Structure P
Amino acid sequence: MSKPTEAEYKQAMAEVARMREAGEDPEHVAKTLLNLDYRFKHLEHVYEALEHWLNSGQAAN
């Protein structure tokens, strides 16, 4: 399975947001995708902070 393009991703997230707002989510797919998107963005922030922390140490002697 290939990764969605940025345009496909934005379109899909707009659609799941619309589904949730309209109450058209009987199987909770939109709710789950929105939650996973939120968690993924939070984990990206944690990863960036960790990368910064790892790269800001003192040089090895």
Structure Q
Amino acid sequence: MNDNILPFKRPSAKDKHKGKTLCRSGFHKWQVVTERKFDVKQGKLVTQYRCARCDMEKTRSL
């Protein structure tokens, strides 16, 4: 009867916050999400970046 029960383990503090301390200090790992995107409000081409660790996004005008 007890074969279907899985033991659940809480994630340790190390595993829970893995990779976030660098981003908190301002050292993000930016990757390009959209190569060419036209922003209508600015009237320019913009490039969108997303951090691989914390999923924060930023845009940069060309």
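Rule-based calculations on the coordinates, nothing more; no lab input. Just so it is clear, the structure is predicted and the values come from calculations on it, not from any experiment. Cβ atoms are built from the backbone, for glycine too; each structure is taken alone.
Summary table
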item	result
Label whose coordinates, when distance in nm of label points 7 Å out along Cα→Cβ at positions 14 and 46 is calculated, return 3.1 (choices P, Q)	P
Label whose coordinates, when distance in nm of label points 7 Å out along Cα→Cβ at positions 22 and 38 is calculated, return 2.2 (choices P, Q)	P
Test item: distance in nm of label points 7 Å out along Cα→Cβ at positions 6 and 30 calculated as 3.9, pick one of P, Q	Q
Origin of the value -25000, where helix-only ellipticity at 222 nm (-39500 (n - 2.57) for each DSSP H run of 4 or more, over all residues; to 500) was derived from one of P, Q	P
Origin of the value 7.6, where mean projected area of the Cα convex hull in nm² was derived from one of P, Q	Q
